[in-house]
Structure I
Amino acid sequence: MATTKLDFIERLFSDIGLNRREGKEVIELFFEQIKGKLEAGEGVRISKFGKFELIDKKNRPGKNPVSGEYVSVSARRVVTFYASNILKNRVISPSNTIGK
C-alpha cells in the first residue's frame, strides 16, 4: 500500500498536534519546494534520505513494441532519485527481509 499526502498530514496531526489544515500547508510547501528546485534545474538533497537529480537524455533509436517499427526517441529531461546509504541500509536490513 502506498503512502499518500493524507497519511503525512494525519501523522503531523497525531504526532505533532498540527491541525489538518496546517499539516496540509506544511506538506504542500515541502513538495512545492522540491518541485520548484527541480524546475529551476537544481538537484534536491535531503540528509539521511536521498537526492533527486535531473538527467538529460539524448536522442536515441527505439522500436515500437507493437508494430516493430523503428522510431527516434526524442531527447528529454528525467528526474532520478538516489537513496542515501542510511535509507538503503534501513530498507534492506535483515529485520525487513520479505518472508521472515
Structure II
Amino acid sequence: MSDFPPEVVAAVTGHMNRDHAEDNALIARAFLDPDTVSAELVDVDREAGTFILTTTSGEREGRVPWARPAEDRAALRRELVGLYDTACEQLGLPPREH
C-alpha cells in the first residue's frame, strides 16, 4: 500500500505510463531484468516504485528503490528522473534533457 494519497499515485503512475512508457522500460531493463520489453509503473511509495514488466519470458512485478525516501510528489519526480538518468548511464544510452 502506498504512503501517498490515491490521487497522487494515480497522477504519477498515469503520467509515467502515458508520457514516459519507454522510460519505464529503460528503468526496468537496467534495474530489474535486461530482457524487459515494456513496463508499467503501478504504484509508488516512500521507498520505491513498483513496476509490472513484460519480458521476453513473460510478465512479472518488480520494485525499484529510490536513492532517498520520497516525502512528497516533487521528491517522487526527482527520484524517477534520477532512476531514468542512471538507467541510461548503465545501458550506455544518452539521456534526453529534462
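Structure data summary
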{"read-out": "Structure from which 0.94 was derived, Rg/Rh (Cα atoms, Kirkwood Rh), options I, II", "value": "II"}
{"read-out": "Test item: volume of the Cα convex hull per residue in Å³, for residues 32-79 alone calculated as 68, pick one of I, II", "value": "II"}
{"read-out": "Test item: distance in nm of label points 7 Å out along Cα→Cβ at positions 48 and 88 calculated as 1.9, pick one of I, II", "value": "I"}
{"read-out": "Given 23 for relative contact order in percent (Cα under 8 Å, 6 or more apart), calculated: source structure among I, II", "value": "II"}
{"read-out": "Among I, II, which structure scores highest (criterion: distance in nm of label points 7 Å out along Cα→Cβ at positions 40 and 64)", "value": "I"}
{"read-out": "Which entry (I, II) yields the derived value -14500 for helix-only ellipticity at 222 nm (-39500 (n - 2.57) for each DSSP H run of 4 or more, over all residues; to 500)", "value": "II"}
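Every read-out reported here was derived from the displayed coordinates using simple, explicitly stated rules and does not represent laboratory data. Keep in mind that this is a model prediction, so the values were computed, not measured. Cβ atoms are built from the backbone, for glycine too; each structure is taken alone.
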